[in-house]
Each structure stands twice: as C-alpha cells, then as structure tokens.
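Values in this text are rule-based calculations from the coordinates and carry no lab data. Everything numeric here is computed off the predicted structure, so don't read it as measured data. Cβ atoms are built from the backbone, for glycine too; each structure is taken alone.
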Structure I
C-alpha cells in the first residue's frame with residue numbers, strides 16, 4: 001500500500017506539472033498573436049524628397065571704389081541690411097572738394113562776364129542805332145548840299161565804328177559762352193570725382209563681408225564690401241540621385257533652417273542643377289523661400305522637403321502594416337482568426353506614415369497591424385487574437 005500510494009502521488013504531481021506546462025505553453029508560445037485589424041482608408045498623400053544643404057545667395061556683388069584713396073568713414077558692417085544707393089563708405093576727399101569749389105567759382109565768374117557782355121551789347125546796339133540815324137540824315141543833307149562832304153564822312157565813320165563795336169561784343173559773347181560750357185563741364189567732372197570718393201550700395205541686400213577698416217588705403221577696383229542680393233537667397237540642397245529624377249522647377253517644398261528648427265518655411269524649387277556629384281551620387285537643388293528677419297547667415301545648414309507627387313483620396317494603409325517580400329511588399333491578411341501573407345502593389349508613401357495600395361486588396365479586406373517584433377514573427381496560418389485598430 002505504501003508503494004502504491006507513493007507511486008500515485010508521483011503520478012498526480014507529474015500530471016499536474018504537465019498540465020501546468022501545457023497551459024503555460026498555450027498562454028505563451030502557443031498563444032495566438034495579439035494584433036489589431038486595419039483596412040483600406042481614403043487618404044490625401046504626397047511624396048517628398050529630402051535633402052540637406054546650406055543657405056546661399058545666387059547673386060553676391062563686390063562693391064569697390066573707382067579711385068585710389070584712404071578710407072575716412074565706414075557706415076555699415078557685416079550683417080547689415082542695405083538699400084540701393086545707400087552710402088557705405090567715404091574716401092579722403094579734401095582735394096576733390098577744393099576742385100569743386102574752384103570749378104564752381106570759375107562758372108560763376110563766366111556767368112558774370114556774360115551778364116556784363118549782354119549789357120555792353122545792348123549799349124552798343126543803341127549807339128549803333130543812333131549813329132545810323134545820323135548817318136542817314138547827313139547823307140540826305142549832303143545830297144542837297146546843306147552840309148559839307150567832310151561832315152557827312154565823319155557821321156559815316158561813326159556809324160561804321162558803332163557797327164564794329166557791336167560785332168566785337170557779339171564775338172566776345174560767343175567766346176564767353178564757350179568758356180561757360182567748359183566751366184560747367186569742369187564743374188560736373190569735379191563733382192563726379194568727388195562722388196567717386198563715396199561708395200554706395202549697388203543693390204538691396206545684406207553685407208556678407210567688409211574687407212577694409214577706416215584709415216586703410218585702397219586702390220581703384222579693389223572690393224571693399226560683398227553684398228548678397230536679398231531677392232536671390234535660397235537653399236542649395238543635395239538630394240540623392242534615386243529621387244532627384246522626380247524633382248522639377250516649380251514644385252512646392254518646405255525649408256527648415258538649423259537656427260529655427262521649430263519653424264517650417266514654405267519654399268519652391270527654383271533650379272535643378274544638371275550635373276551630379278560623381279562621388280556622393282547626389283544632385284544639387286536650389287530652393288527659394290521667404291527670407292525671415294533677421295536674415296539667416298550665408299552658409300547656414302538647412303533641410304528641405306520637396307513634394308514630388310500628390311494624390312487625393314487614394315486607398316491607403318499604415319506603412320507599419322506592410323512586410324517586405326524581396327523587393328516588393330505584402331500584408332498579413334486576416335481570415336478566420338488566422339493570417340495569410342498577401343502580396344500587394346504600392347504607390348506613393350506619405351511622411352505621415354501612410355502608403356498607397358494600388359492592388360492586391362479590396363475594401364472589405366482586413367490586415368494585421370502589430371509592433372514590428374510581432375509582425376516579423378507572423379507566419380502563414382498563424383493564429384491571431386484580433387482587436388480593431390484605434391483611429
């Protein structure tokens with residue numbers, strides 16, 4: 001009895017242990033996978049090409065002096081915004097100011113000489129008119145014998161002298177007019193040389209660099225400032241060749257500057273460079289965007305997201321519901337508490353996590369959605385415990 005009792009106890013214990021093992025296996029390794037069920041949903045999708053680049057200016061203008069001289073004043077510095085025609089710097093100009101003053105004095109003196117000449121001409125013309133009347137009167141009297149021949153000739157000579165005086169003054173006026181034109185040209189030239197001592201901005205923009213300090217001697221043509229045109233600032237981004245083929249001028253984009261990571265700026269593709277980098281296998285894409293204030297530094301890093309395709313209300317699934325099948329994709333189709341692998345054809349994928357399903361499913365099909373580690377462990381005909389996915 002003792003032996004049988006002992007044997008029965010061992011058998012009961014073994015049975016209980018085996019039962020616990022079976023239950024444990026069914027609750028763990030043999031338990032159905034817990035998944036969520038999702039189906040096709042209409043979504044507005046867009047495809048994006050990503051690139052990283054730097055803020056650049058398409059037009060950077062070098063501004064220099066037309067003459068050689070010494071810098072006496074600087075009105076702007078690196079980073080300042082300037083307007084067309086704004087005074088940037090002044091060169092030593094005392095000699096040029098004196099030349100302007102002398103030329104202006106010469107012009108005023110010539111103008112005064114012309115005024116005096118005009119008065120003399122009027123006086124001479126009045127005298128000529130008087131001598132002409134006397135000449136004509138004495139000519140009649142001489143013909144009548146009322147005056148002597150000598151008196152007539154005297155009046156004739158007076159009239160000739162008056163006429164010559166008028167001619168002389170008119171010739172002087174012509175000479176004075178030439179002198180006035182020359183003096184005016186000299187004044188304009190002196191003013192132009194004085195203006196050359198003042199360096200102005202040739203376009204609206206931001207000063208990228210200042211190459212001189214006050215007191216420096218500069219030569220004609222040497223750049224004093226470099227100005228980036230505000231209207232041509234863009235991001236020069238590098239995009240992988242595999243997606244660059246879908247990029248075209250005019251496509252919308254988003255720009256995120258490194259100094260403003262929380263701000264997404266609207267942009268547009270302005271140029272697609274025709275030559276790729278042979279080492280990195282990337283193409284440069286230029287994206288314009290509204291320049292914020294303050295202007296971002298030239299050379300600042302930025303990210304661009306270019307929308308290369310858009311579709312409205314197309315059937316889509318969460319990208320996490322797809323599993324790779326070689327170079328294509330598939331989904332785990334739910335049928336009667338089990339899953340089966342179903343190949344699908346996909347279209348564009350959206351940054352929001354949805355992907356277009358072109359073929360392989362219909363609107364009534366439900367597919368599995370689970371964490372990646374479970375999706376990788378699923379196999380054909382595997383049992384699943386299904387709950388509806390939360391929207």
Structure II
C-alpha cells in the first residue's frame with residue numbers, strides 16, 4: 001500500500017480529518033506534539049524540521065515498503081523541500097523551479113518583470129557596496145529584507161544616511177536584497193489555482209501595513225466586496241503574476257500589491273501558500289470556503305469543494321491581530337461583547353512575559369470580524385482594537 005506524506009509545523013492542520021476518503025497509509029513528519037497523532041500510520045517527531053537532515057533518508061527507507069503517492073506541506077519554509085521530494089519520487093505537484101521562484105524574491109521579481117508586471121527597483125545584496133550603489137542610483141527610502149523571508153522578519157526601512165549607517169553597524173546578513181520603498185495602500189489577493197485555472201480568489205486591503213508591528217501598532221485587513229472595479233483589477237493582476245512564474249498544477253497563493261496614488265499596481269511579493277494571520281478564517285467567514293482544507297485536499301489529488309464560495313452573502317469579513325508589547329501581561333479579556341466578532345483567540349495568558357513582536361504575524365490576540373461591507377468592517381476593527389487595548393494591563 002502507498003503512503004501520503006505530510007510535513008507539519010502547525011496545530012491548525014488536521015490533515016487526516018480533511019481527507020476521509022484516502023485509503024493510503026498516512027505519514028506525518030512534525031515538529032509539534034499533535035493531539036490525535038496516533039491516527040497516522042507513521043509519525044516522525046522532530047525537534048525542528050529546519051535542523052533535521054534525516055527526514056529524506058527515513059522517508060526513502062519507508063518508501064521501499066510503502067511507495068510515496070503524494071508529498072503535502074503547508075509552510076513557506078517547507079515548500080522547496082517538499083518540491084525536491086516530489087522530484088525524487090517522480091510525483092505530480094509543485095516542482096523545485098516553481099517553489100524557488102515563489103520563495104526567492106529576487107528570482108520572483110525577475111520572472112514578474114520579464115512578463116511586464118510592474119515591480120519596484122530591486123537588487124540582491126552581495127556586499128555593502130551594492131547598498132551604496134543602489135541608493136546612489138535610486139535614492140531613499142529603501143527597504144532591506146531577506147530574499148526568502150516571511151512575516152516581514154528582519155525587514156528594515158531606511159529613510160536617510162543616518163538610518164543606513166545604523167543598519168550597517170549591525171552587519172548585513174547573507175541572503176538579503178534591497179528595493180525602493182513604495183508609497184501607497186497595500187492589498188493582498190488570496191486564492192487557489194488548479195491546472196492554470198483560477199478556482200477562487202478574494203481581494204483584501206491591509207489596515208496599517210505589514211511593518212506596523214515595529215511601532216506596536218495592530219495589523220488588520222478587510223475583504224473588499226463593494227469596489228468591483230478595484231477587485232477585478234487586482235484579481236487580474238494576481239492571475240497575470242501566477243502565469244508569469246513557473247507553473248504548478250496545484251497552488252494556493254497569497255499575493256501582495258501596492259496601489260499607488262497615481263493608480264498604478266506594483267507587485268510586492270507572492271507566496272505559493274495560504275495567507276497567514278487570520279486570512280483563512282476571514283475568507284471562511286465571508287465565503288464559506290476553508291482555503292487550507294481545500295489546498296491540502298488538492299495536494300492529495302482530491303477534488304476541492306469550491307462551489308459554495310460562489311455564493312453572494314452580501315456581507316464580508318476582516319481580521320485584526322494585536323502585537324505583544326514589553327512586560328508582564330497582567331490582564332487580558334476572556335470574551336468580547338460584540339456580536340460581529342466571529343472569532344476571538346487570546347494567544348497569551350495572564351502572567352506571561354512579553355518581549356515585543358519580531359514579525360508581522362506575532363500577536364497577543366487575534367480576531368475575525370464580519371460586516372455588511374468593507375467600510376463597516378474597517379470601522380469595527382478600529383473600534384475593537386481600541387476596546388481591547390483599553391482592557392489589557394501590562395506591567396513594565
């Protein structure tokens with residue numbers, strides 16, 4: 001009997017319950033203690049997947065008894081590894097060329113630019129001289145970030161020579177890039193594509209921006225449902241971007257775009273995975289589709305249940321995450337009084353030590369909000385953010 005292999009980093013992916021019709025053996029490589037892991041036929045518990053070099057050998061040995069039929073992953077950090085395994089076992093799915101194009105932002109933008117998709121000026125950094133040359137040619141402000149990072153980790157915006165000098169004093173890690181800072185609103189398009197056909201997509205606008213955690217500001221997002229012209233423009237741009245990069249038969253995507261004051265759309269970046277924070281939950285609240293579930297099913301070779309997403313409920317949704325501050329958390333609300341809060345998940349408990357946020361998705365609490373349209377949802381998110389902050393107590 002064959003096996004389906006899952007690479008796991010999250011407790012939010014109950015793979016087994018999403019694929020009840022699968023009769024193959026189920027193999028789980030995980031770095032977490034998963035409740036119900038005994039439901040899998042083979043479980044390999046790892047301290048950290050990134051540091052484990054034995055996984056491939058263990059899987060190859062196991063495949064001598066149970067041929068691998070599919071390799072399934074959900075994390076940004078496992079996309080290339082899973083793609084390499086598919087190539088080794090001659091399996092369908094995203095290959096290494098496609099995975100690398102979505103993981104490496106320089107390669108990604110090379111592909112996009114060749115297809116005529118507008119991007120900000122960018123360059124890979126090999127030495128600090130590249131930073132100086134880029135600034136001399138394009139000026140400030142600039143953004144420096146990892147070519148293969150996620151969650152805006154290790155991302156810096158430099159607005160003048162003083163900030164640049166302070167950044168350089170800390171050293172420049174390997175694998176970084178520089179690009180021109182873009183003024184404008186940021187949007188994200190999330191969806192699923194199969195064999196080049198768009199199965200589902202939604203368009204959302206960020207509130208505050210993905211670097212807001214640096215100042216302790218909350219990050220939010222609202223799914224658009226009334227501005228049909230803007231929705232269609234961004235959907236078309238996402239489809240163009242997906243067709244510009246090396247193809248994958250099954251792909252979930254989270255694409256981010258800038259909309260400038262002069263009405264230009266620039267690609268920020270695109271990932272071949274579902275969005276983080278509460279993107280998946282907001283889409284489920286708005287459309288009744290669980291993007292993670294359908295993506296996993298498609299990776300297993302099963303049909304996705306997308307039909308329900310075509311319904312028009314006349315309502316929309318959004319999400320809010322509040323970054324942790326500095327100090328000991330002494331009080332945090334247990335519930336909210338608002339009927340329009342679909343989900344509230346406190347991530348910290350009383351007495352826990354907070355040391356600030358290091359990425360855009362680090363949070364002490366998260367919420368999903370619903371409303372009639374994006375304006376109502378945005379107003380509710382703003383109200384909710386203030387309500388929550390007024391009720392937490394932090395001891396410095």
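Suppose mean count of other Cβ atoms within 10 Å over residues 143-150 works out to 18.8; of I, II, which structure was it derived from? Could the numbers behind the result be given before it?
Details: I: 10.1; II: 18.8.
The structure behind it is II.
For the read-out helix-only ellipticity at 222 nm (-39500 (n - 2.57) for each DSSP H run of 4 or more, over all residues; to 500), a value of -8500 was computed from one structure; give its label from I, II. It would help to have the intermediate numbers written out before the result.
Working: I: -12000; II: -8500.
Derived from II, not from the others.
Looking at structures I, II, which one was mean count of other Cβ atoms within 10 Å over residues 231-238 calculated from, given that it came out as 18.6?
Numbers: I: 21.2; II: 18.6.
Answer by label: II.
When relative contact order in percent (Cα under 8 Å, 6 or more apart) is calculated for each of structures I, II, structure I gives the greatest result. For which of the structures I, II does the calculation of mean projected area of the Cα convex hull in nm², for residues 135-318 alone return 12.0? The structure behind it is II.
Comparing volume of the Cα convex hull per residue in Å³ across structures I, II, the highest figure is found for I.
One of I, II was used to compute distance in nm of label points 7 Å out along Cα→Cβ at positions 39 and 335, and the result was 1.7. Which label is that?
On the way: I: 1.7; II: 2.8.
Clearly, the read-out refers to I.
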